[in-house]
Structure P
C-alpha cells in the first residue's frame, strides 16, 4: 500500500508516494492513489524548496527499476546540488553509452531525490527533463543560489 501526499512548490504541486517509509515515486503531473498520509519526507521537500538544497540528500528511496537503472540512479544521487554532469560523463563513469544513461534517466520515478535534473547535454543545453525545461532550469538555478 502506498502512502501519498502533495506538496505545493514554486513550480507546481509535487506528488509523493511512499512505500514502507521510503520515497517510491515523486512527480509533478498527477496525484497518486493511496492513503493520504503526510510524512517527514513532505517536510524535507518543503525545506528543499525553501532553500535547503541538501534536504533531500539522505531521504531513503525505493523506486522500481532494473539493476542497470538502479546503478544510474545511484550515480545521480552522487551529483551534489549546484553541480551538473553530462550524459557522457555519467556513461564514462558507469562504463556504458550516453543513450543508455539518458534512457535510465528518463525512467527515474523519483525526481528531485534522484536528481535527474542535474544531467545536461554535452553542449551544456538543458534537455531531456520529463517535467519540462523550465522546471529543470528553475531547479538548477535554485540549487546554485
Structure Q
C-alpha cells in the first residue's frame, strides 16, 4: 500500500513542480492553496478577460490534488517536492527549459495571447507524461531490485 501511495505522490509532485515552473515563466504567482475539485465550463473559460484568469481556469487539475482527495493531503506535497528537488533536480530544470523555449519562440517579454498559454499547457502535458513515465520506471526497477535482493537472501 505504501508503495502505491509513494508512486502516486511522486507522480503528482512532479506535476506540481511543472506547474510551479510554468507559472514562474508566465510571471504568475505560485500555485494557490487547494480548493474543491471543479472543472471550469467552456463559458467560464471563454469569458476570462485577463490572460492570468484564462490560465487559472485552464491550469491542469488533478482529483488527487484538491480538498476532495481521498489519497493525499496538501501537507503531503512540500516534503515530496523537496525530495524530488534534492534527488532528481533535473525535473525542475527540464520543465523550466521547456517553458522558456516555448516563450522564446514568441514574445519573450510578456505573455498576452491565449494561444501561447495553450502551447505552454500542451508543453506541460507532454513533458509531464515523459517525466511521469520515467518515475514509474524508477519505481518498477527499484521494486524488481528489492525483489531480487530478497530472493538472494532466502
Structure R
C-alpha cells in the first residue's frame, strides 16, 4: 500500500495520494507513516527518520505543578468527546498559522476512533471541556497527534 519508509526524503516526505479510510490509517501507523493533509494539495504521507519518545516513568513533574494538581482542578476523562477534542485541536492558534486538522481529517479520525484505534484524553473544569489531546494507539504505543487548552496549566 505504501512505499518502504526508507525511501522517505530527509524531511520524512514519503508519498502523496490515497485515502483516509480506517484500513489505510491502520496500515500507515503500523508502518511508521502518518498523513499530513492540506486542502490545497494532495494528501501527503510522512515517515520521519526520527521521532520523539516519552517514557512515562522518566517524566519529571516539578513541585509547583504537583501542588497545583493536588487541588484537583480538572476532571480527566477518556474518549467521551473525541470529535470535540479534535475540533478544539483544529481551532485558531495564537501564532495565526493554519491547521492540518481539516474537516476530512476530523471525519476520518472519528471513524478511526469508532473502530477503536484513536483516543482522546480530556480535561474538564466545571462541566466544560477545557483541554485535551488525541492520538492513535496500538499495543503499548500511543502516538499523540495534537492537543489544545483553553485555560492555564
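Read-outs throughout are calculated quantities, based only on the coordinates presented, and are distinct from any laboratory measurement. Keep in mind that what you see is a predicted model, and the values were worked out from it rather than measured. Cβ atoms are built from the backbone, for glycine too; each structure is taken alone.
The table below gives the values:
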| read-out | value |
| --- | --- |
| Label whose coordinates, when semi-axes √(5λ) of the Cα gyration tensor in Å, for residues 72-135 alone is calculated, return 20, 17, 7 (choices P, Q, R) | R |
| Identity of the structure behind 143 (criterion: volume of the Cα convex hull per residue in Å³, calculated), options P, Q, R | R |
| Read-out helix-only ellipticity at 222 nm (-39500 (n - 2.57) for each DSSP H run of 4 or more, over all residues; to 500), computed value -10500, structure in P, Q, R | P |
| Structure responsible for 3.6, with distance in nm of label points 7 Å out along Cα→Cβ at positions 64 and 80 calculated and labels P, Q, R on offer | P |
